[in-house]
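> Next up: the structures, one after another.
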Structure P
Amino acid sequence: MSGIFDKTTDGLAASINFRQLRNNTISSNIANAETPGYKAKKMDFESALKRALDTEGLRG
């Protein structure tokens, strides 16, 4: 039964890490909005999380 909790905890940790990365990306875009030549960065949270969960074997 502990395997379920391990997977859940790992999945939640991955989610938090990707949310932080997304927030950092958005912050960088806002901070550089007036910088000449700056190209805004994007992060697709759902795709990145799916890849991380598949890579770590956390998806069912």
Structure Q
Amino acid sequence: WAHDISNSSTWQVADIRSGAGGSNPGALMEILVGDTLYFSAYDGSSGIELWAMMIEHSITYD
């Protein structure tokens, strides 16, 4: 999830692990570098991986 303090809006960044189980994003690490947020997340099949989200373009990739 992300939150914009300028207009108090909150939105889901990505559904990395759909269904009942969660992906536990950021449990091991999260860091913002420039306009890209890097974080750990569990996708349910490959284990915990490094993910990234380009904040400005709302693009999420692993």
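> Hey, relative contact order in percent (Cα under 8 Å, 6 or more apart) derived from one of P, Q reads 44; which structure?
Checking each candidate, the match is P.
> Of structures P, Q, which gives -23500 when helix-only ellipticity at 222 nm (-39500 (n - 2.57) for each DSSP H run of 4 or more, over all residues; to 500) is computed from the coordinates?
P
> Can I ask one more? One of P, Q was used to calculate percent of Cα pairs over 14 Å apart, giving 62; which?
Structure of origin is P.
All of the numbers you see were taken from the coordinates with simple rules; none came from a lab. This structure is a prediction, so every number in the text was calculated from the model and none was measured.
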